1. Which one of 1, 2 has relative contact order in percent (Cα under 8 Å, 6 or more apart), as calculated from the coordinates, equal to 32?
2. Can you tell which of 1, 2 yields 2.1 when distance in nm of label points 7 Å out along Cα→Cβ at positions 27 and 43 is derived from it?
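Rule-based calculations on the coordinates, nothing more; no lab input. Remember, it's a predicted structure, so these values are computed and weren't measured experimentally. Cβ atoms are built from the backbone, for glycine too; each structure is taken alone.
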Structure 1
Amino acid sequence: MHPNAALIQRFYTCFQKRDAAGMAACYHPQVQISDPAFPDLRGPQAAAMWAMLAERGKDLQLEFRDVRADDRGGSAHWEARYTFTKTGRKVHNVIDASFEFRDGLIVKHTDRFDFARWASQALGPMGMLLGRTGWLQKKVQVTAAQGLAEYSAKKR
């Protein structure tokens, strides 16, 4: 197995255990992460996001597969099942991840998922109606950023 594939496996194994420190150890100090809810997190913000999700995801179940990597990049498929805290609704999110590496660590991590599908599960009828709109995605991004800022402030 390529060392970068092993790194991706270690990252998701730590996530399954809700080991945010272990996940952060897989990231380069200059990491950039993006997904539909958090479009541009860098460095310590990325680690804080995973810590927040790991801590709040009391019933989180995570599976991953199709891990591939070479010297420059990699990918994986992962699925998360959890209860969305704000609404109490069950979510099954299906995500494809891509990675770039530097100095033996993940320097770029991009997660892609169907935001409309996620919104319909997490937010119910409002998510079904507005999940394909940029307005709802922006609102989720703003709310997610505020939640991360509040979480980070409490941890200082």
Structure 2
Amino acid sequence: MRLGIDPGLTGAIVLMAIDEIVKIWDMPVSAKTHGKGKQVNAFILNDIIQEAIDLSLAKDEKLTATVEQVSAMPGQGVTSMFGFGRSFGVIEGVLAANNISTRLITPQRWKKQFNLTGKEKDASRTKAISLYPEVSHLLSRKKDNGRADAIFIASAA
């Protein structure tokens, strides 16, 4: 089984077995302890990873993870990029603490593989609904594009 993780605060985590979506979680976030904004909640993320481990053990399958490799983008402020990097580090740390083999994939690579390069942000959600109609109810809102991205990240070769 494999996890696909879109690491943004509006991202998601998807657990897949072959071409079946087993479970989808929104990225757990909480208010920062200092300052404004939100951050990935490491405790809840760990609970999600533990649930994914349990589900993979129940099917007697090894669990691996693919995480979108994030980098600085032009026009983003220093504070927001630091926060984004911190969230990414929390995700890597939780996966490592649970001994989950992890690989990184660039957005360019997975988008090219699924013919989503240069498409509008909502294109991945639309495509995921057509490929996985059984979970279309979990992708019905525009803000569910993080869930769709996580599906393609998990599916990327």
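1. 2
2. Working through the options, I get structure 2.
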